Structure formats: structure tokens, C-alpha cells
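Asker: So, here come the structures, one by one.
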Structure 1
Amino acid sequence: MKKLFSNFKGDAFGGITAGIVALPLALAFGVSSGLGPSAGLYGAIFISFFAALFGGTNTQISGPTAPMTAVSMVVIAGILAVNDGDVTKALPAILTVFLLAGLFQIGLGFLGFGKYIKYIPYPVVSGFMTAIGVIILVTQILPALGYYPKDDEVFVEQFKPQAEEIILQNILKEEAGEGILVLEDFKETIDRAKNISQEDILKESKTLAAKEASGVVGAIKVLPKAIQNINWLEVLLALGTIIIIYGFKRITTAIPSTLVALVVMSGIAMAFGLNYRPIEEIPSGLPVPNLSIITNFSFGMITPYIFTALTLALLGAIDSLLTSVVADNMTKTKHKPNKELIGQGIGNSIGAIFGGIPGAGATIRTVVNINSGGKTKLSGMIAGLLLLSILLIPGLPGLASSIPAAVLAGILITVGIGVMDYKGLKAIPSLPKDIKIGPLKLSSEVLIMVIVLLLSTFWNLVYAVGIGLVIASLLFMKKIGDLTAQRSDVKTLKEEKAWADEANFPEKLKEEVFIKHLKGPLFFGSTSDFQSLAAQIPKTASTVVIRLGRMQYMDQSGLYAMEDVLQELNKNNITVLFVGLLKQPRYLMERIDIIPDLIHPDHIFLTFKDCTTWIKNNVKDKY
């Protein structure tokens, strides 16, 4: 406790400054997610406080971030579509997925997965981060133009026939669930259909219109309509916000330009009584737990989203630990990755229970905290408490609810531009072209980056990362397999450069003895080359020496490849001798009885000198 308050003044200033920076972003991310500004604010409050309290990075400031919000947006849109666009109806399932993601993070921390996050390939992360920027940028063009598909009567009107069809299908499903034989009782169906009002049809039509315009593809589809229906006031508010954010940084970085833009543009809009579109209302008072997570819970409700929840957990882990590394570099300290994952998981779990969107360690906010004097966990906790105070001070929630939606759209556009991985994009021309597809020579890293970028932007964020990891893994294994095969050529002792201890091998026995050097792991990427060994042994050879001192590792594929080769050699009456067999490969060979069934223990030698002595005593010179 004494250590926690050892830097109270610096932590207080750092936490307050970081909290001020977090406010506009929290509201903007909440609006962008589809759950409203309060969800962003609740997420920022609870994640910031509890991730700091239980985490493993002293100066980390956590809260909703661009990557986490982009994936959350996909989750929310998917569950809303299943629930007819009714947020109240869909909210328990949405928050349950967020809670599950937090619990997954806690599990990853306890299982010690924090140290493995660094093995995720950079091209996958780069493509994903750039895609996040593109998604945020494109999807915020519509609100920046003042166009909302649900409010476009002409656009909504075209979905009415489809809305009527969906409503009828829902009636038939209800009747089937109640055991009513629909084909024999159309009267019941007709009676229920009569109760459907034009308001119900309009509501369903608006849901379909919003779904059609969602995501990057949807935004591009309706962009022509948005241009035809530009609200110039909203455009000016968004442009003013963007100009202030980039312009104010040139004057000073002591005051967050995002906050300046929010205050100035919102102040102008309110002071002049402009007819702008405000964000949704932010409730005042202490946040209350959403108990519907428990009361309405069912496994069927979240089963389709378990993989998505795991992706959110992994993404939050990557996002947080990358920020932890930045914090370490600035403070010359060392974070605890597994403890950080547990802290992030606790923060996200509690945030979900109170209706907040998930988040992670936020780089900009963490840097602001450190530069403002923050050194201990207290700074992150103070940032969360500052955001909570906004809900408790009379008048502030109402004032925040009057912020123009276009201002938050402008803020998000700058976030989208900033989150793209320009370092990775600039490196594209200089990366080596190491693979060939047809007549084209390409860089494998660029290929992975572009695939993840395109799939994330135009299809599915979650699947894109999975596909990117699979492709990256396959290409890596091919490279290692090729490298291993290249270093481990199949040659006779006369052709291959002898190792130092082979210099005194009897010249007269070099026709009878074939020596194979294995250099590097024998795994599924290199088994095909190894299996060609039996076919390349000279007909004069009656003995094969396999030198294994540099084969540190063997997987199951390598094990069975070894078994196949030894069986083939035994069938041809060729004696096999092992030299320098290491512990891990020997353990595997003993488990499936390669030793002693195919290789007698007397034929396993610690040194090549011992092996040579056996050869001199047992192999006759025939050629």
C-alpha cells in the first residue's frame, strides 16, 4: 500500500491527464460499436481501474481501443441481426460474449500464455491493424456526412417487402413452437398477421436498412446516397474536429488535441443553437450490473460466438502486451505478461457485467500517463475514477449527451488514420521476394499482410486473423523444411564435406559405409527429403551411419519417417548405426520400439570414434 502511494502527485496528474484523453475516445468508441456512448464510458471506467489494480504493467492505462471496438462492432451487429435489431433483446447475449472474452483472458494469464503472444507474426498484426484503420475510417464517413441509413425514408422503403416476409416467417415460427399445425390453420396465421402494424414493418425495415449499410462493404454501397443527402452542418462539425486535432498538436502537445477539438466544436454547436444530431443520452449515477447476463443466459445463445470471444481475448492480449512493451521502454521497467493478462481479463469481465464494451492497454493514453508523471498502478485507477466522476457530478451526463455525433465521427476518423501500420506499409517495396506463384515472384510477408488486410476489411476480422496465422505458419514451415533439407543433403562420404572427426575414417571402407549427416530438426516440413535417403544409398554400401548429434528435435511426422526409412534399410539387409542420438529423439524412438526392434542398442554410439572402431571390427572391404 505504501508503494502504491509513493508517487501520489505524479500518479494523480498522470491519471487525470490520461482520463481526460480517454473521455472523447471512450464516447466515440461506444458510438462506433453500436451500443452507444455510455457503453464506451462504462468500459473505460471499469477496465482502466481493474486492469491497473490487478495487472502487471504499473503505468498502463486501459480502456476501449480501435482494434477491440472494431471486433466488438462485428459481434454486436451479428447478434443484433439475429434479434431483429432490438438492442434490449440482444444486449444479454452481447455482454455475455464480452464477459466470456474477459474470462478467456484470465485463463490465458493463469496458463502462462503471456510469453507466447510474441510469436504471432508481424505481417498478421500489421495487416490487421491497417484493416482496423480502414474499417473505422470508411464506416465513419457516413456519420461525418450526416447520413444515417435508418433515417433515409426512400432507402428504408425498399426494405418493406423483405420486412413483411421476415415478420411472417417469425409468426410461422411462433406457431410451430406452440404446436399449431400451420398448414391446417391459416385462420390463426391471418389473425396474428392482422395485429402487425405499419410501425412494426417500419421498425423491421429500418433494421434491414442499417444492416445493409453496415461494415465497409455496406458503407461503400450507400455512399452515393450519402453524397446525395449531405448534411453540410454535420460535415463542417466533423471537418472542424479533424482540423483542430491535427492543427492543435503543432501549437502544443501538453493539452490533448482530441479533448480540445471535442470542447471547441461541441461548444460552438451548443452556443449557437445549431440544429445538429447529438449522441445518445448518457445515464447519470452509478452504473448498475446488467443481471440479464445471468437470468437470460443459455449456452445456445453464445455457442456461435465462442471463437469470436476467444479472438477478442487474444486481440486484447496482443494489444495490451504491445503497449506494455512501449511502457517498459519508456520507464526502463519490466512488465509481468501473465499478470497483465489476468488484470485485463478481470477489467473486461467486470466491464461487461456493467454494460461496457471490451478494451485493452491503450498506447497513447499510457504514453500520456508516463509523460505526465505516472509511475504506479494508482495512475490507471485514478483515470478510471475520473471518468466515473463524470457520471456522478450533476449536469455533466446531460452535457456529454449534447455532444454532436459528427464531432465523434471526426475524432474516430483521426483514430482510423492513426492506427494504420505505416511502418509495415513502407517496408513493402524492400521486403525480399521469396516465393513464386505462377510467373509472379512475391514476398511471403507482403502476401500475408495483404491477405489479412483485405479479408479483415471486406469479409470477417476474426476469420482473417485465423487464415493469416495458418498461411504464415505454413510458409514458415516450408522455409524451415527447405532450409533443413538444403543443409542436410544426401551425399556419400566421398562427396560430402567430412566433419572434423571423420578425417581418419578408413579409405578402403568408404564404398561399404554410407554416412548421413542430419543437421537440424526432423519434422513434418523436412520428412520428404529424409525419406529419399534409402533410394540414394550406393549399391556398394552395406552399412549406413546416421549422425544425429545436430538433430535436436523430432516430431511425430519425423518419427514415422525415420521408422519407414529404417524398415526399408532393414528389408535390404543394410545395417544402420546411430551416432550422437540426443535425449528427445531417443525417447520418442523408444516409445514406439524403433529402439530396440529396428536399431539395436549396441548400434547406438556416443561418438563417431566409437562407431569407427565397431565398423573396423565388423565391416569387410569388398570393393
Structure 2
Amino acid sequence: MTLKLQLLTIAVSAALLAGCNKAPEQTANPTAPAASTQTAPATAQTESAKANAFFDQYFMDAAALSPMALTQLGIKQDYDKWDQLTDEQSDKELALTKKALADLAQFDVAKLDTQTTLSYQLFKQQLEQDIANDKWRYYNYPVNQMFGMHSGVPSLLINQHLIDNEADAKAYIARLNGIPQLFKQLEQQLSKRAELGIIPPKFVFPLAIAASQNIIKGAPFSAGADSTLLEDFRNKVNKLTLDDAAKQLLVKEAEVALTSSVKPAYESLIAYLTAQEKQAGTDDGVWRFKDGEAFYNMALERTTTTKMTAEEIHQLGVTEVARIHDEMKAIMQKVGFKGDLQAFFAFMRDDAQFYYPDTAEGKAAYLAEATRLIDHMKSQLDSLFLVKPKADLIVKAVEPFREESAGKAFYQQPSMDGKRPGTYYANLHNMKDMPKYQMEALAYHEGIPGHHMQIAIAQELGDMPKFRKFGRYTAYIEGWGLYTELLPKDIGLYQDPYSDFGRLAMELWRACRLVVDTGIHAKKWTREQAIQYLADNTPNARTEAENSIERYIVMPSQATAYKIGMIKIVQLRDKAKTALGDKFDIREFHDVVLKNGAVPLDVLESLVDAYIKGKQSV
């Protein structure tokens, strides 16, 4: 995945469709003609310093091409603009990526230090993959129930577009007025894909249309309470140190932009999607695309950073499902449950004791308990980690406008300066999808010691080029998240056997993903066949199975990253323990994993091997 897409998709705790690889453009001044990547000045610099300056220049040039990426990073440049969604932009980005790859020849790799050599290798590999993957430019769904501009626009405005002064408010209004042009480009991109036969499955359209309709409900579009965007804008403006008249004028300008720009833009998109829905089919896997098998194989390789085939991944999933079922049976016996595993699943799924009520009070109680779990885990970190993130972490419910189609939970990274905290989002749309017994594992995965530890620490690495601080290798990131669901058990957490069952239920879910993702996209399983597999093999609610299968359909290969990454990290930890014996320190092992940023799994193994060798020589 390219840098630009990495920056724009962190908030969904996952990569975009694995084939959606647009190369980032390089231009220091986004309003000027494209310029080549700047080489570091000052001949006194070492070769490593020059290379790292080159990497950072490229990172910021790429970010400068994307106003949305800049906002994600907390940089208020082009704060009034949206990205360009045009083929011309993609062509230019590809040409500049090729030039960046050619420019790497200026560096003498033999003169680079160890860390910069690794950066060079990763940077070169990323550029080569971006160029190779341009052939799959259109193999993605720019609008689907998980992500896309229709939901990404309000999400960015609400969660990333801060209003600290009047100029920020004006920029927000300008962005509202820029939505018609953005959506026109979006519709053109959807049409291009339709010409190639790349149309989302039929189930996507009602969900995407409903999410779009939600944005234009309420004032000023109709009578009643403020719409989602007006409420956000009004709340932010009211906190400014301006007189009431100035605040009221800004709100009035926003209302005009909402009715004259936002409403017609969304109405046009809704009409477009409604028409395209008639062309959609019920064959869900990417096997149906021209060269779909080759595309999926590429996606698996990029997502897992391994050479595992679809069949190998499928069989690994089958094996892991059987192993976890056996561990669950042991817990079932421990709590004295009478019946088979399917009956135990039904008990865990249906008994009211395992759920908060689906009320405002119940949702508040869930968020309070999730916060307590994370705060308690913070107090345990010294026994597991030498380095901890400086950025804070908060817990929030997914906003109502996107909760119906969003995932179960996800993490949003802090701003680059750390002023905006990391956020663990819990989707409380249906409390039956959020059982109490899974709360521990979910909080550890999305928050601490999971994604917040990994992503915030990586962003705070002072001597690392930015492209590595913000690197997004899915198998590494989600492998770490799943590994950190298991890690607290090593220090005595999960004392409640039902909570430990919840941990296993979460791991089981990820093992099933190996089966259903490859089933859908390589073995031509239907949506219903995949849903039934989850329903038969997990304790999760059927609604969650349906939502999850729909996610795997529109994000081929992404779901395979979790278990493959976790297995590799556990294997490497066991390898280090065996090799080092009494010299093994879990805190040092975690340092090796975290303080190099996100890396492919084979690179992670080489880093752990070097750590083992270094400790053995002492």
C-alpha cells in the first residue's frame, strides 16, 4: 500500500482493498508544477543522513499531494481542500514514483548504517510494489459499506478537522462547498470501474445509500435537531473565543454550504448508486474479475508479507479452528456447562448476563468499563515494555451516522504532534454484537497494549524516517493486535473463565477468517455459505457474521493478516525464549518488535534473529 493510502486508511484499522495501490506524488509545493524529489544538501552529511532526508522529503511531498492525508497527520496545510480523484492524478503519481525509484541510485548502500540500510530496502520495495500494482488500479470499490468518500468526508470533518480559530472554521466551510466537485470525480471513478465489470456486490448498495442519506438528515436539511455535520460545526465554533455575532455568522455560512453544496452532492451520489445497484450481482468474490485469481494472489502476498498460497492459508485456518475449539471445550468443562460446544456457543450468545442493555445507560456502562480495562492495563505495562507511548488514548462510541455499517471496533492514530490522542472506537449500534466476555480482548487489541502501543510508539520514534513511522504492513499491525490479546494472560489477566473464553472467541474469529476469506475469493463460496461457516463455528451473533462476511468481501485478503501475523510473532517469541533461556527478557523482545516500526514478517524475523545473536554474544 502506498504512503498516501496508508495515511488515509489508518482510521479503519485496516488497509484499503489490497490492490488499491496509487503511487504518491512528489511535489514540495502542491500548488506548483510537479518537481523531482529533493536530495539532502550539505556534503558534510553522512550517506545515512542524506538517505533519511530523502525519505522524509518524499514522505512530506506525498502527504502534500493529499490534503486529507495532511489533516490526518494534524497538519493544517490545504486545510480547505479535498484530494483529487482523477486518472490524470494517478498517472502523474505513478510517473513520480518511478522517478523516486530511479533517484535511489544516488545512494551508496555500502555506506549506510544498519537501520538506514533497512529503511532503504523497505523504501525501495514499497516503490517497486506501487509500480507493479498500478495494473490493478481499478480493482477496488471506492464506495462500500466499510469505507469510501461518502462516509470518509464526514468522518474526517468530525474527527480530524479541528477548529481552533476562525480561519479553521472558514476552511471547514470551504470543504463543505468542495464536496460537489469531489463527488463528481468519485462518480467518474465508479463509472470507469463499471466499464471494467468492477461493481460492488448488490448487498453493498442499500448500506452505502443509507449511510449517505444519514448525512443529509436533520437541520438545516429538514426540521428537527441539527444534522451530524451541523452539530459538529456548531459545537466546535461555540468553543472559540469569538463574539456571539461572529459565531452565528459562521454557523449561518455553514448552513448555506450544507443546503447548497452538501445536500445536492449527496443526492447526486445517492441517485448514481441507486442506478448502479441495478447492474450489481450476487457473485461476491474477486475471482469474477478479469485476472481475478492473479489479483487475489497478489493481494494475499501484500497483506500477509508471505508467499503462502490461498490453499495453504485456508488449511491453516481449518487447523487453527479445530485447535481453538478444543481449548474452548476445556473452559466449558471448567465452568461446569452440561452440553456440547454448540450448546455452549448458544448459551454464550443468548444469555442476558453477558450483555449490557441496548440503552443509553447500557452503552455508557460499556464505554466506562472499556476505559477501566485500559486504565488497569496501563498500570501493568512496566512488566512487559521498556518504552511506552507519549500520546494519550481515549475510548469513544462510533458516531451514529456510520455505526450501522462500520466494523465492530477500530483504532484511530494520534496526530503527528501527539496533541490529538489515539482513539479506540467501539461500535455500540447493536449491543448483542458486543458481549461483556469479549471486552477485555477487544480493549487490549484496539487500545493498550495493542494498536495504540504499536502505532503511537512508531510515530514517536525520533530517529526513524517518517515513511517507517507511519508504515502500514497489515500482517505486522494486526498480528501485533491479536498477539496483544494473548499477552495479558501471561501476567495473570483473564481471571474470569468466561473472559478467557472471550479471548479464545476473538482468536477463533480470526482463524475462521483464514477459511472464509480464501473461501469467498479463491474457492467461489457464496456470501451465505461463508456466513453459515461463521455461524456454525463461532459463538458470535449471526448479525455479526453477516456484517463481517460483507467486510471480507469488499476487502479481499485483509482478514488473513491477523492470524498469520500473530502466529509469526508468537513463533519468534518462543524462538528467542528457547535460544536465550535465562537471558530472555520479554521487554527487550517487545522493544525489537516495536522500535523498528511496522515491517514485513520476514524482516521482523531477521530483526529478532539479530537480537538473539547479540544477546548470545554478551
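Values in this text are rule-based calculations from the coordinates and carry no lab data. Just so you know, these numbers come straight off a predicted model, no measurement behind them. Cβ atoms are built from the backbone, for glycine too; each structure is taken alone.
Asker: Quick check: -0.89 is what I get for log10 I(q)/I(0) by the Debye sum over Cα atoms at q = 0.11 Å⁻¹, for residues 305-608 alone, calculated from one of 1, 2. Which structure matches?
Answerer: 1
Asker: Which structure, out of 1, 2, was FRET efficiency 1/(1 + (r/R0)^6) of positions 209 and 369 (r between Cβ atoms, R0 = 41 Å, to 0.05) calculated from, if the result is 0.45?
Answerer: On the way: 1: 0.45; 2: 0.75.
For FRET efficiency 1/(1 + (r/R0)^6) of positions 209 and 369 (r between Cβ atoms, R0 = 41 Å, to 0.05), the value 0.45 is produced by structure 1.
Asker: Who wins on relative contact order in percent (Cα under 8 Å, 6 or more apart) among 1, 2, i.e. which is largest?
Answerer: Greatest value across 1, 2: structure 1.
Asker: Moving to a separate point now. Comparing mean count of other Cβ atoms within 10 Å over residues 361-368 across 1, 2, which is largest?
Answerer: On the way: 1: 24.9; 2: 14.6.
Largest calculated value belongs to 1.
Asker: With mean count of other Cβ atoms within 10 Å over residues 65-72 coming out at 26.9, pick the structure among 1, 2 it was computed from.
Answerer: This figure was derived from 1.
Asker: Turning to a different aspect of this structure: Out of 1, 2, which has the highest value for mean count of other Cβ atoms within 10 Å over residues 233-240?
Answerer: Largest calculated value belongs to 1.
Asker: So FRET efficiency 1/(1 + (r/R0)^6) of positions 193 and 345 (r between Cβ atoms, R0 = 35 Å, to 0.05), computed for just one structure, reads 0.15; which one of 1, 2 is that?
Answerer: 1
Asker: Out of 1, 2, which one gives 1.26 for Cα Rg over 2.2 N^0.38 Å as computed from the coordinates?
Answerer: Values: 1: 1.26; 2: 0.95.
Only structure 1 yields this read-out.
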